[in-house]
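Laboratory data are not the source of any read-out in this text; all were calculated from the coordinates shown. Quantities reported herein were computed from a predicted structural model and do not represent experimental measurements. Cβ atoms are built from the backbone, for glycine too; each structure is taken alone.
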Structure I
């Protein structure tokens, strides 16, 4: 198998177009990683980076999770601290609005309408960058409120107006630069540029995970290690294999609905009938439900504590109630996991309901002379597809829930280093595996077009080709 992979990599170099695309992608990704180390003027980025390194095992929540997606840029107070996530969020919002608002739905079907919708997404990205940049700038200005037991100052300037202006402007420009570089990769490189930028940022945290894993099983200052290889180490190894295998299986899993096409004549042309199938993905929503749930649960804890301390400081019953709810919804608590799991289940069905249009699919099958064996065309086909999609969505949603909660349970219940736990499930592993599989497919398509073998000559993953 290793020899086959090495041979395939050698074939990639033999194809000039594929070689140039791969080199261009690597170069642009290197530029993206460089932006994660250029500190914003007027901020002591080394102090926050040291804090993240020293408190990796006990840290969690909004900023730590965001730091993972930004490839450590947030911890360095770098120009790309916001990462590419504002653009992802804006794209998701526009897609949902397109499915809900008739005006946007009509615009998407018109000539040139798709380009206009993309433009709306970029405008929305700038707005999200401004709001998120202001939030992070405020967190750096008052680090004692955002980071537990943080001592010292991150902001080196006394002019707070200039600090906010420069910081928000630089972070917005950094995100827009990453967005443009991602589009260049998609157009001139290999793979989806935006997804690759997120994946590289996640994989960039791998050295920190290795360091955290070593610290877990090594003695410090004459003290016994916090975990033992025969116990926690074996569990983590088995869990890692099961999680990766499960993610690959569910990502590739699909239900094939047989479709029969009758022979039909259009003008003088006669189209022969045949049998095909309609693939329905088990994990149709992908990683979107987890992103939605995380985005919403970012703020309740902080908002409730702010209300208790700033709005109702003198009303003891209200303040105690808000504080209690905030504590119960803190990252890693039982109620946090419960709400988190229910939101993932809800958004899995919500995404399918807005993106999977069984009515249009049934109409298209009827117009093209296609039908599902044993099911009448029209409304019965629509109901059949709706019921089938609902059942397989439940399986995909339950899988997403398990994968999303594994890192939280490892970090909070088993006291595993946060950097280590993030590679055992959640959004990180889903994005990394999905993007790498998609990039591998594109590379294989270039190789097969030139009559070269793909990465796996035997035992090809089912559903790839």
Structure II
């Protein structure tokens, strides 16, 4: 839903759009027809956690116009630093106002008495000094909407994407069994063991409007189920919803879904490759693709967009690999995760793979990526590449595991990635100063907590090492 303020604040405009009789009546009718009694008004935090409130459906009109109130530190998961500082404003800070986007209403297929809206966050209207009613700068979903709208206004283009959400399932009967030295990847017998899981996940996803297309078993415990690409904003919403679906299926079947990027040493990590393309809004054409050319190729526009992605890949790593555990995925050469920043023609060892005509597969994001932040960074990186005409260089031929690259070194710890993030003005601009600062504070504290924790590896290595 597009909200364009004409008079008043952005919050006023959103409330006015939600009070439109036809739109509100249509949602009310859908709620009544489905027998929905309860509604989640939900937003997403900087870590990708879903937060919000549940309200009886009878209060739809009130919540559509007024929204719901939450303490503003919820955007940083109400996380306190090691020094006891509550990130995002402190306990004394003003609340935020969260207003639903009416076109995101869906009925939860596992309990049709419950529905949900995705919301955008605003400064409360009572604040003075021109602040009240403005978009909340630390709202990751609202930020992506604004970044994407500005990109389209400036270039006439929109980003379309599809994600590949790898994840690990554990539980009774899910153990992998295969010949030593081989792999269970693509094994139908292992898919059969996961039949109850994938059927429920696909069924729920389809009920929520996903166009599910294919899936496979990739590594011990690892399942990937994909859906059709779309406007990047919708893809981000769907990835968050997909995670909620998987958690619900886990509850129902008594198994455990995990989006941990590297669940065990020696296993392939859980990635979330972003397959991206740029489309001219006016003509509906993919500007990465030259009409009539069938072999793998990139247009000049596509090359410049790719150049921007590569130039800012290191700076964006704190977003694409957002956890301490994320970086374990890049240390095991030969397990299909990138080891340096480069690109190639259908080359799975590269950071960016031209996987089909008009489509770039960006392989740095992992399973815990916040899709609103990752897509915002990609938009800004591509916009910069288009603006300055960044040359991506020649494609990598052969394996990337070894050799050198013309681009910055891939950060291999969260600490290194945060340094690269703070040094890249283009990447920071994708979040804006307030969100970028909060994100760095949140992640610096996470890195410090890890560095100050004694691990099992350290105990095994050093506890009885001397004399």
Checklist entry - Given that FRET efficiency 1/(1 + (r/R0)^6) of positions 170 and 282 (r between Cβ atoms, R0 = 41 Å, to 0.05), derived from a single structure, equals 0.45, which label among I, II identifies that structure? => result I
Checklist entry - 3.0 is what came out when distance in nm of label points 7 Å out along Cα→Cβ at positions 386 and 402 was calculated for one structure; which of I, II is it? => result I
Checklist entry - Out of I, II, which structure matches 4, 19, 29, 28, 15, 4, 1, 0 when P(r) over Cα pairs in 10 Å bins from 0, in percent is calculated? => result II
Checklist outcome for this item: Comparing mean count of other Cβ atoms within 10 Å over residues 42-49 across structures I, II, the largest value goes to II
Checklist outcome for this item: Value 0.05, calculated as FRET efficiency 1/(1 + (r/R0)^6) of positions 234 and 306 (r between Cβ atoms, R0 = 25 Å, to 0.05) from one of I, II, is from structure I
Checklist entry - From I, II, which structure was relative contact order in percent (Cα under 8 Å, 6 or more apart) = 19 calculated on? => result I
Item to check | With distance in nm of label points 7 Å out along Cα→Cβ at positions 10 and 370 derived as 1.5, matching label from I, II | outcome: II
Checklist entry - Which one of I, II has helix-only ellipticity at 222 nm (-39500 (n - 2.57) for each DSSP H run of 4 or more, over all residues; to 500), as calculated from the coordinates, equal to -11000? => result II
Checklist entry - Taking Rg/Rh (Cα atoms, Kirkwood Rh), for residues 106-209 alone for each of I, II, which is largest? => result II
